[in-house]
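Engineer: Just below sit the structures, each encoded as structure tokens.
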Structure 1
Amino acid sequence: MQLTSIFIYCLIPELRQDLPGKKIKRILISQDKKNILILVRDKNEQKGLFFSSHPDFFRTEILSEKEIQGGKINFSPTSFFKHLENTRIQKIEQLDFDRVINISCIRKTKEKEERLDLVMELTGRNSNLILKRSKDERILDCLKKIDPQKSRYRQIGIGLKYNPPPHPEKKNPFKIEKESFEKLLKEEKEKEVGKFLIQTFNGLDDNLSQRICYDSFLKPDAKINQLSPQQKTRFWENFCNIIKDLKIYKISPRIILDENKNPTSLSLFDLPSLSQDKKLEFEKLNSALKEFFKQKIEKEKFIKQKTNLSLLIHKNIFRLEKRLVKLEKDQEEAKDYQKYKRFGDLLIFYQTRIKKGKDKIILKDAFEETQPEVEIEINPLLSPLKNAQAYFKKYKKSKEGQKVIKTRLEKTNSETKELENLLSELEKKEKLSNLEKIKDRLLKLGYSRKKEKIKKEKKKKKLKYSPREFSTSEGLKILVGKSQQENDYLTFHIAKSYDLWFHAQDVGGSHVILKKQTKDQSPSKESITQAAKAAAYFSQARESSKV
């Protein structure tokens, strides 16, 4: 969900209610440099103006003193926007009905009066916070610098003159007349009414489109050329009703939920077509925004942590299963440890008859009544006595090894079962707080490291990795690890929580990541097949007919 120009329009009155007249005291920044917290105060209270340039969660919010003290994000003082400190907020406005908010500030002294503008550009991945002088539009500071290499059309940097983002080509819904609306309907007669609203008018999102269609007794997928004159008139009237309410900020913010109670979008009006259990109502848009993004961010963290835990558990189950195969093989070899003693006894019994230089001999078993022939492999460089001693040593080691192997098998089976149970438990978890018990258990089992150890690891010099890279037929990246370390780096550092992970089943092989371009993208079946083939090819089962 993106903040549209209409959301910004409706948020402006709430910003004006809380901020003008307050003095900017401190500027704080988050560790990832994506979030800024501006602390403002008057005689009565302290508030926080929060801005995020996060590509998925870009937004601005007003925080109460309680929320600031509660530590919404780990912030620290910064030299960014130092010119803004000790100025007083005067005016807040939306620039040109775009996703841009201009906050005018003033600093008065006996000698001079300085006017500054803090510009919040809430434009998706390009979201930015810019401070400029009002008199000459020169930029004093910015959260993100944009040089000619990043954009030929618009540069942002200290000392440059500020140019606003390109204006949307869509129509302003607040300035449309009936005649123009009817003309647009004729021009776009092949379109569905829902898409017509979203694609024609700046700021109209899917929820507003649904509400206008609902009030007009139209299905969003109804074609314009199939509407009767009466339906077109009703369509225009209900469009006007919604725009009229928006103009005077007569809104009823709601968070829209999916079947699992997860937030999917924000709506400025009630959506009567949805059942009540799929909507959360709020008095203020700012409150709805805060709750919506709080839940979305928590869900994102949950998915990421759950995915990482799942990969960690799968990785260790795979490692234990490999160990189990080796132990079972060792156990099978050590099962006949008595024969090594018999070989040693026979070599001593016949030592005078055995000539040095042979790699195997056939002897009659003198200790059996029937005296069957026994083939014994020997080292041609050693004497019969030395070969006998080697077999006695192997006998002793195998005999003791049986006990060790049995203990290790029991432990390995126990750990595998516990990890499988943890994996089953993990799959049922739906909240971030529910993952702590699983983390603690993995820590006790030795499969997870404490934060202190992780911090020390991060201080070490980072290794450079260059995984194999391919492209699918639809242009998606396929990344393939070249080593165990690179596999781990690829899975835990490069891959996003929504990317697709591939690995050949039950055999060693490379980790393969199919990179999605956006979180909501669904790769084609062909892309998934190509990534799966890469995982099969870069595995120990490459030559198998079935992987």
Structure 2
Amino acid sequence: MRTLTVFACGALMFGWAAGAEATTWYVPSQCPNIQAGIDSAAAGDTVLVADGTYTGDGNRNIDFLGKAILVTSENGPAVTIIDCESVDRAFFFQNDEDSSSVLRGFTITNGNASYGGAIRCDFGSSPTIEGNTITGNYSTDGGGGIYLEYGSPTIVDNAIAGNTSLWHGGGIHSYDASPRILGNTIQSNSADDPTWECYGGGIYCEYGSPVIVGNTITENTVDYLGGGIYCDGVSGIIRGNVITLNVADNLDDDCYGGGIYEEDSPSLLIEYNTIMGNVADWCGSGIASYSSSSTIEDNTIIGNIDTDFGGGIYCEFSNPTIRGNTVAGNCGYYGGGIYCGASSPLVEGNLVSGNESGYGGGVFCDFGSDPSFAGNTIAENLATHDGGGMYCYWSEPTVVNCIFWGDSAGSGNGQEVYLDWDSVINIDYSDIQGGSPGVYVVPGCTLYWGVGNINSNPLFVTGPLGDYYLSQIAAGQGTDSPCVDAGDPGSAVPAGGTTRTDRVADALPVDMGYHYPTNRPPDLVDQPDTTVAENEYLTFTLEVSDPEGDSISFSSPDLPGGATLKR
């Protein structure tokens, strides 16, 4: 049976639709300002705002008054501007608004307020904020662009750019809320104050269950923790985002998490993101995990750079599950790809390649860490000193079903693995270049060279998704890799995983090393918004093909009349 994984980076929404008795209130031809339009409106009405720049009383600190109404521009944010003139914010939702209170299609700029420079949602209010440009706003406390407290607002398809907070959340600050943050561009926001430690250049989340899906989070800056996203005590989802070129940097403090910083978040799921080119001036330029046991799964973590620990992933006092990621081309002085400090993560089914460091080009295990490595390929990493593939300092990792090959160390010591300071390592059913002599053991350390290990060229070949498939006659190559069917007989095969260039799934006995997915999520093309008129219906069909080129389609149920289908 063929299986298709469909992953959408946008949001599918049923927008607000006016009923038969609804009234449209026109600003400024009928109502002099936006607040006057809202004051006049009843549930189901629309406040339609003409092109222009709106300033002064009635056009700032606007209150929806708990009404289920649509406040929208006539022709979009480029020509409909709310200029707060650095006096206050534009909107304050504070009366139990729900998703039927919709704000759409404005540019909001020059807001200046504590807690939400442009928009504040408080007291459990949960409006829909859609299709706006929120730029050049300023908050003395949290949320240069948007501040959320409690509630479950939907923030979708907005451009949130160039906002500043003197505390946390340059773009968005969420406190004990469960927002849906979907398909936004969150760019060039900053959380920076020379007298405070600030968190979350792009997004700050403390407590709650945020859903952060399909956003572009780029070029945001913070002076301490979380250039792109900061999470503390949350149980949400970070999925399918492009998190790139964010910076955590401060000349006076050690900074963590250029892309993502997460702390005390045992149920946080971080998956299917592209985390690329982020910078932290200390630890975890891609992802920094502190005192957490989150799941970090199926991400592409590439080209992140920091000055010290864990260029790709940094773990401190953490036991996350790190599964199915590509960790490549990252740099950090201790652990170019992954750093574990006093941590015992499960590191399973990852590709760790082309990373660089001083010590531990692929992985650095430090200070009482006991990580478990299973089914990884750790290849072609570079340490300018010791431990090209892995460096262990006072740690006890276990390794099974892994490939360590083509790594290098400038000192010549531990091209693949280097053990230091009372470290102990157990290796079984793995392909280690150089065999047991390829593991450099400092006196006082212990290597347990178990069963099923080999020292044979794995015969990597290039396939549809990368360069670390295994040569297999059944897939069309001339010879079989020695790693095929050479894993632990008691190990399960990764679900939907393959080492074959023809994408046929692996079967027992399991192959050593990283398994590519047999199916990759398709790229979805945006379609125009479609509004269904009264008494009409719409059915939509998603058509994709599986790896063999066969067509697969999915049709929705009919949508009710008066609904709007959004991507």
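Engineer: Which structure, out of 1, 2, was mean projected area of the Cα convex hull in nm² calculated from, if the result is 26.0?
Structural biologist: 2
Engineer: For which of 1, 2 does distance in nm of label points 7 Å out along Cα→Cβ at positions 90 and 186, calculated from the coordinates, equal 4.8?
Structural biologist: Details: 1: 4.8; 2: 1.8.
Structure of origin is 1.
Engineer: If you don't mind, another one. Given -500 as the derived value for helix-only ellipticity at 222 nm (-39500 (n - 2.57) for each DSSP H run of 4 or more, over all residues; to 500), which of the supplied structures 1, 2 does it correspond to?
Structural biologist: Working: 1: -13000; 2: -500.
Value -500 for helix-only ellipticity at 222 nm (-39500 (n - 2.57) for each DSSP H run of 4 or more, over all residues; to 500) corresponds to 2 out of 1, 2.
Values quoted throughout were computed directly from the atomic coordinates according to the rules given, and no laboratory measurement underlies them. All figures in this text were calculated on a predicted structure; none of them were measured in a lab. Cβ atoms are built from the backbone, for glycine too; each structure is taken alone.
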